[in-house]
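Nothing in this text is a laboratory measurement; each read-out follows from the coordinates by a stated rule. Since the model is a prediction, treat every value here as computed from it, not as a measurement. Cβ atoms are built from the backbone, for glycine too; each structure is taken alone.
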Structure I
Amino acid sequence: MEGKKIGETTHFYNQISVVVVRLTDSLKIGDTVHFLGSGTDHVQEINSMQIEHEAIDSAKKGDEVAIKVSKPVKPHATVYLIEAE
């Protein structure tokens with residue numbers, strides 16, 4: 001699956017199914033991302049995103065964002081933005 005690298009996961013909170021991503025590019029609600037790494041291969045649309053417990057609609061390069069996920073995502077997975085065709 002092709003995509004543009006936009007970040008890497010740093011933490012996963014299993015109890016609340018939230019992954020923390022350090023962004024190297026921008027990301028917004030509605031984007032589709034692919035989490036890919038050792039033991040992780042998961043595609044999902046971004047429906048919920050926060051910085052410091054505040055809901056946001058978009059984030060920029062350098063931000064660390066918390067994203068609600070439907071499946072576990074391991075730390076150090078690469079995050080790719082799936083471009084609309």
Structure II
Amino acid sequence: MAVYRITPPQNPLARALAAVVALALFAGAFMLGLVALAVVAGLAVLLGSAAWLNGWRLRRHLRRSGPQSAAQGQTIEAEYTVVSRRRDPP
């Protein structure tokens with residue numbers, strides 16, 4: 001694999017220009033990262049609030065249409081038959 005090496009410019013004016021260009025590139029990359037972070041954070045807030053709102057709506061709907069007997073502490077009586085019993089080892 002070939003390795004290419006770029007040597008820094010020898011002229012002081014070219015070095016200063018390269019430093020300014022490098023700083024501008026770093027600042028641009030930083031700003032682009034901030035924008036991307038803001039977009040991801042905004043989407044997370046939107047999705048989180050949509051999930052919370054959906055859960056709130058479902059809980060409200062279940063409270064209104066749910067069985068009232070369970071909410072009032074009443075019991076349900078029933079008969080049952082044991083179909084199989086687990087046997088303990090001797």
- Task: Name the one structure among I, II that semi-axes √(5λ) of the Cα gyration tensor in Å, for residues 16-55 alone of 38, 4, 4 was derived from.
- Result: II
- -23000 is what came out when helix-only ellipticity at 222 nm (-39500 (n - 2.57) for each DSSP H run of 4 or more, over all residues; to 500) was calculated for one structure; which of I, II is it? II
- Task: Determine which structure produced the value 2.7 for distance in nm of label points 7 Å out along Cα→Cβ at positions 8 and 48, calculated from the coordinates; the candidates are I, II.
- Result: I
- If FRET efficiency 1/(1 + (r/R0)^6) of positions 24 and 40 (r between Cβ atoms, R0 = 25 Å, to 0.05) is computed and equals 0.90, the structure in I, II: I
